[in-house]
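In what follows, structures are represented as structure tokens.
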Structure P
Amino acid sequence: MKNIFSVLLFIISINMVSKAQSHMTEIKNFGTNPGNLKMYLHSPNSTWGSSLKKPMVVVLHGCSQTAEIVARQSGWNKLADENGFYVLYPQQLFYNNTAECFNWFNKNDVLKDKGEVLSIEEMISYTVKSYSIDTAQIFIYGLSAGAVMGVSMLSDYPDLFNAGASLGGGAFMCALNPLEAMSMMNLPDIKSPVELGTLVKNQNPDYNGSIPRLIIIHGEKDFVVNYKNASELIKQWTNVMGIDTTPSIKIDSFNHVSDLIKYSWLDKNRNEIIIFYSFKNLGHSVPVDPGNGKNQGGEIGLFATDKNFFSTYYIAKDFGLLRE
């Protein structure tokens with residue numbers, strides 16, 4: 001009986017931790033909200049103080065997900081509490097998309113200052129005005145449909161972001177209607193770096209500021225969004241950054257994960273400005289590594305697979321968010 005009671009206490013404590021990690025507050029009336037999205041915010045725990053300006057990560061869920069689901073599976077809130085940053089979660093509505101995907105293939109939702117991208121920009125603007133946010137450290141992270149929408153945000157508002165991460169996504173404006181979207185997911189239309197880069201540059205033709213760094217994760221066995229979409233995104237972003245498509249560094253079995261290769265593109269100062277984590281044996285899923293270790297976290301579930309690689313931790317590290 002004593003052992004059973006101990007197990008029950010353990011399960012309850014784990015559930016309480018999970019709920020604490022995914023705690024979010026819905027915020028209404030954050031702007032005109034032309035994309036008709038919901039907004040949730042996770043604030044870091046009080047140990048970080050209220051006066052200190054803090055970074056923020058915008059997290060965009062995938063299809064059939066919610067802000068709550070992506071928060072639990074990705075483990076972003078746990079890292080936010082441990083390292084002192086905010087996490088903003090836009091959420092799609094069934095009314096806008098019956099699969100609850102962000103409408104990354106709808107021109108009126110991805111072009112600058114329109115639809116869903118403008119709603120997300122308004123969420124960011126509201127949070128910056130209402131909370132103590134370090135505007136030099138705003139990042140965006142997206143899964144699947146959220147990944148392409150995240151790249152759309154980087155393309156439309158490059159001055160807002162320090163860096164972004166795309167998991168199982170594709171290039172900006174790689175599709176402009178549902179039929180093109182299905183075709184792109186099956187096999188992308190191969191374009192030149194100049195063609196792809198021009199799509200981004202046209203959003204801000206007079207922009208001469210810095211381009212956000214980009215982290216990409218994609219599995220070779222992704223049968224939902226074809227792996228070749230990662231190559232299209234790399235071609236697009238290297239062109240926008242004005243660098244060669246050939247990576248500067250390749251690391252096999254990165255972090256002792258046998259089927260993981262890390263590619264890096266460096267700027268003239270040898271800083272990583274594009275990173276590609278390529279998995280040989282990964283489908284349309286977020287790599288996680290459940291556990292209590294320093295670099296462990298995330299929860300397995302639909303579109304989240306235990307690969308002994310807590311991808312959110314390494315993305316946060318690449319973003320420069322970990323206070324180690």
Structure Q
Amino acid sequence: MRIVNPLYDKAFKYLMENERLSKKVLSVILDQEVLEVKLSQQETVVPDEKRNFTLFRLDFVAIIKEAGGKRKKVLIELQKSKYPTDIMRFRSYLGMNYAKADKIENKGNRSVKTTYPIITIYILGYNLDDLPYMAVTVERNVINSVNKKPVKVDSFFIEQLTHRSHIIQVRRLPKERRSKLEKFLALFNQAWITEERYILDLQDVPEEFEDIAKYLEGAARDEVFRRQLEAEEEIDTLFDEQEEKYLKQIKEAKRKEQEAKRKEQEAKRKEQEAKRKEQEARKKEKEALRKEQEAKRKEQEEREQNIKIIKNLFRKGMSIREIAGITGKSVEEIKHILQ
């Protein structure tokens with residue numbers, strides 16, 4: 001069976017605009033019966049200078065059935081991304097939902113604002129390296145800070161300021177599908193992608209999700225719908241090329257920056273080496289001068305000592321020739337000293 005690839009924004013929106021099927025999809029993901037659902041926010045495509053059609057968002061106001069049969073109204077924020085994207089984009093749209101309030105005219109003439117607990121769903125068309133599981137649910141756990149024991153409370157404050165999350169990585173779908181969620185995600189199996197990447201050729205259709213598969217099959221036969229998916233694919237390809245070029249430019253700029261830093265560091269190293277050699281040369285020059293001065297001082301001392309000895313010998317009655325023989329100096333030198 002050939003169906004439109006629900007990982008594509010147009011195909012996924014087509015699926016989730018069907019109220020009956022969207023209830024079924026959300027019930028499987030939440031593992032909780034969704035009794036009523038209303039699409040409250042149309043899709044949002046993140047404006048990005050590198051790429052469009054990367055982060056797709058739908059908001060639903062839903063009534064879910066909790067354990068014990070209690071009905072609860074919640075806001076379900078569903079974000080889908082085909083490609084790795086900045087996590088801050090996910091956070092920014094979550095923040096927008098926390099800031100929203102729905103108006104209800106049911107208390108006299110007053111407009112009363114109310115907010116709903118938020119449940120987030122992230123459907124990712126890529127793998128997170130630090131989360132090696134196909135799907136995880138992040139629940140709220142309330143811990144008594146004093147004795148560190150879990151407590152069960154029904155707190156409006158906690159419900160409004162914390163939320164449950166479901167993270168799904170469709171490319172981690174296992175070959176053997178046992179759970180209801182795994183069987184549903186077979187409809188997202190990118191291993192069955194065709195040359196037209198927006199079309200999946202399903203090799204196995206889980207019986208309980210045949211209705212969804214047939215619904216998506218109908219869209220695959222619609223020529224207008226296919227052209228819209230093809231346009232999305234062309235835009236993706238265009239931005240892929242632009243992004244690749246952009247990333248290459250960034251890489252080259254970083255390489256040049258690193259090379260410039262390396263050259264700067266090398267220049268500093270050479271400058272420091274030159275200063276070290278200059279300091280070493282000055283030190284040697286200073287040492288040579290010190291030794292020269294020391295030699296001159298010793299020479300002067302030796303000369304003065306010799307003069308003193310010669311004069312003492314002459315006073316003791318020795319002749320100039322005898323003194324010259326003892327000291328090794330010439331007669332003329334002796335005469336010059338005794339003058």
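All of the numbers you see were taken from the coordinates with simple rules; none came from a lab. Just so you know, these numbers come straight off a predicted model, no measurement behind them. Cβ atoms are built from the backbone, for glycine too; each structure is taken alone.
Source structure of the calculated read-out (mean projected area of the Cα convex hull in nm², 17.5) within P, Q: P. Work out which structure the value 15.8 belongs to, where mean count of other Cβ atoms within 10 Å over residues 216-223 was derived from one of P, Q. Label of the originating structure: Q. Once distance in nm of label points 7 Å out along Cα→Cβ at positions 24 and 208 is calculated for every structure in P, Q, which label goes with the largest value? Across P, Q, distance in nm of label points 7 Å out along Cα→Cβ at positions 24 and 208 peaks for P.
Among candidates P, Q, the computation of helix-only ellipticity at 222 nm (-39500 (n - 2.57) for each DSSP H run of 4 or more, over all residues; to 500) that gave -10000 used structure P.
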